[in-house]
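Below you'll find the structures, each written out as structure tokens.
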Structure P
């Protein structure tokens, strides 16, 4: 019996040592780098729309629960994500009533091999009218679930392409529009340069596009030109300041059939 217990403890110790090199619980960084050009990516930020007197806010984050390295070149990860996107309007006298809010909740698996990174998401979204419109605009029951596969390729530290198919698994209100849609984009960065107090920054330009079959066919495009500021070059935390232009249909579910075009100034906090 004593020998059995000794063997068991040795086995558990060796197993723990082996897994320690392969498993990482609650890692500091996500395996799939966020798509900073997608305004619906989990993030913290605010965008002012000077031409519309509106303000868009984003509160959300992806939480990587576990990462696993299957071999020397391949890693896997699983996590959850949640975010709220809301719009406020200015009515004067420091009053900003809520126009609309969209809520996202989902889970994802990701995989990285060399310069390729893949992410498969299952997302739920619901949309709700705010107090400024609840008595003047007819609301709809907007609730959707989707599967989204995104493949990203880093050509270098300064250039990235991504894209993939998506599919609505549930639509409310129901529709005969095609459920398959596509999402793609690009990110271009300058080299880092010293800013002040030992911090670093780099410029960036992004393009993000979604091609959907809803509302008779929609192409949502976002252009973003900005500055990414980091305490250290290798830090995953950053502050971004950007000018952006959006053209397409509204990304807020309550208004998904309405055209939306604006330019804005934004500040984003990447955790």
Structure Q
């Protein structure tokens, strides 16, 4: 579905901690929201969860599309983008294993003005929208969880707008790399500079220059569409405050979704 003419590197599958040579088998519990649900709630949803592979550049929905499903990523990352009339785009949020794609379904809007594009290939569990709304309308734990996640997502969107307006491309790139790393296994991202530029809504030359600075400082290593973060602590110091604002608020609102990682 990625018909933008961009070149995408090959995805890197997460490895199983028990056998480092074999890819981990995706489970619904690898998504933090699903893992945070009480056992009985998850049992009601489980028969309707469909495992789907998301390829780099796949478009899950376009602006104005009527949403039929929600997606709970496990190791994929999806960018929510706004697109202008002339085709330019800018990312407003990034979603990975901490959340879901398709909040308009349970918020009552049924459609949205943004585009959802896979920025890092992987797996998600897809759930029919009607099944989610049925559980949502039980006014139980899932409702509270979805509302708290929505607040965290709104925080990320508003902070991204602020960052894009007031901070340098260098700082924006650091923020973007950190948010992406938080939603991936390991320290590698498969991403071309052209795609990053489209996500940030800036010129490719600006991303090339910013990435070059980080590489010369020993913070990242970039080769053939693969970015390896070598010094995360320094990357955090070079980022603007926007990353910490988003992370702090997400951890505050969704602190109990982290329990499966402990």
Structure R
């Protein structure tokens, strides 16, 4: 049951203030944005009005923090369904396709994976979070390979034996315009790039114009190398001549590319 509240005009004013201080609601949890919408439509219960006043006080004082998703610490979501770990974009959930029990289980699994990556001494990155091999990695795993596999989002290979490690390429207006990557063959590392057509992503340039394929590491059919086990990935690196020294050089060049790409955005 809803109530007509004589303070409705002030609720509208407060709703406008909340939107103003939260980037038009983009910084709010979806449930809180719904609370604002109900307030400006004068469609709140007495309890809802109390919750709305609390939300207004927190947002306008700059003290608002999103509630944990399903109560799982450090996990939040945004209005578009993207999921964050400690403020870093990690995943995207189709919330409409999951009931509360399923959502809680998936959210807890996400948190466990992120905690394990942090226990390895690595920052959590959306591009490598999906790779199963990180979840299997022991804490005392060799450092240079730990860093390489953490920085590697997706592995590719060529039929002639080249191993391909993706880099950040140039973008225009937020869209990729080139695929940039490192090739390793016979102990030599070479940086390459391929222009991309509008709407393409690096995968299309590497597997199309450059004639490569997703790395075949022994993972299940119709899946990418991210579904491979840690032993399978290490065997693939060995078969392609990725010695500790080559791995060290790759890490240095990938890190330099990330730093350059980040500076280019600022």
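Set P, Q, R, criterion percent of Cα pairs over 16 Å apart, for residues 75-146 alone: the highest-scoring structure is P. Computing log10 I(q)/I(0) by the Debye sum over Cα atoms at q = 0.11, 0.24 Å⁻¹, for residues 131-242 alone across structures P, Q, R gives -0.57, -1.26 for structure P.
Here Rg/Rh (Cα atoms, Kirkwood Rh) was derived from just one of the structures P, Q, R, and that gives 1.05; the source is P. Hey, distance in nm of label points 7 Å out along Cα→Cβ at positions 107 and 187 derived from one of P, Q, R reads 2.6; which structure? Checking each candidate, the match is P.
No value in this document is a laboratory result; all are computed from the given coordinates. In this text the structure is predicted, and so the values were computed from the model without any measurement. Cβ atoms are built from the backbone, for glycine too; each structure is taken alone.
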